[in-house]
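Student: Listed next: structures, encoded as structure tokens.
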Structure 1
């Protein structure tokens, strides 16, 4: 398999989900919010525009193209109502979830926590 740059040793990038929050993985376009870490930031930027294997609970679920990456703070996510569309959660529920996922990481800063907002386009079988 080759990537879009012609690299023949290409291994399809992977994105993992523990839950299909708000049934977003069934949509044509979906977002995911990840803690902004140096290693994951590099990984996503290096794979921008690539097709990812999407895994849900350890099982391959679909393929999706990473089409956009934004750096955003947790408070801006809720200011723009992305907590509803991304996870289907109220502000308080969303904050508690993010704290559960990332609260023990050194990057955790409460509402000022830097995040990556990734936008994917789900690929159909013909693409």
Structure 2
């Protein structure tokens, strides 16, 4: 499996680790898995998407962005139990793309950006 989902119930944080995810074929099933997990929760859950080990090119980033803004699917940022979402990557292009999702074109998707999982958890816990 190209991703692993770990729910840390004590902090109400879900960490999704990616290992070279094929955006075209695997983003849908990943999204559904996170959606299903959110369905089981009684309060908002924060999600950390760690894409440090993913080699996404510009085309794949655009496919992922279009998936996120698509109303024909169930993107996790529309789930009633979604809290803060943080993208983890040291790749400057991916960081800029994640910040660029907060535009009308992409549905004003608010994604925080961190260089490490530890920084992502700090962002969530500090309320930044």
Structure 3
């Protein structure tokens, strides 16, 4: 599902391109551009419905400028707050098709401070309540 969410972001926010300034699973750390990293933060399966999953996702923004980092993450946050029900996520490769019934924000974007590369970091977290279709 992480790849599908990342592709959804890339499809809907034209300033973000997978592999260039939008990454999933890790921060390459070797690039010198503002970037968004989308990470898997665990989830809760449903014993009675194996195709249903409540997946926790962290979005992390890194930029050389405080306001840029915050604005980048706020744009992404707004995408999922505005479109928070009934989203069919894009299929990536031979992966599953996921339908996000509900996308709930756990928190608004917040400041994580400056990292060891002197980049400003902001984070927000969501729960994707989704099922395979």
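Student: Here percent of Cα pairs over 21 Å apart has been calculated and equals 33, so which of 1, 2, 3 was it run on?
Tutor: This value belongs to structure 2.
Student: Upon calculation of distance in nm of label points 7 Å out along Cα→Cβ at positions 95 and 119 from the atomic coordinates, which of the structures 1, 2, 3 produces 2.1?
Tutor: Source structure: 3.
Student: Going by mean count of other Cβ atoms within 10 Å over residues 47-54, which of structures 1, 2, 3 comes out largest?
Tutor: 2
Each value in this text was obtained by applying a stated rule to the coordinates, not by laboratory testing. Only a predicted model underlies this, so the values are computations on that prediction, with no experimental measurement involved. Cβ atoms are built from the backbone, for glycine too; each structure is taken alone.
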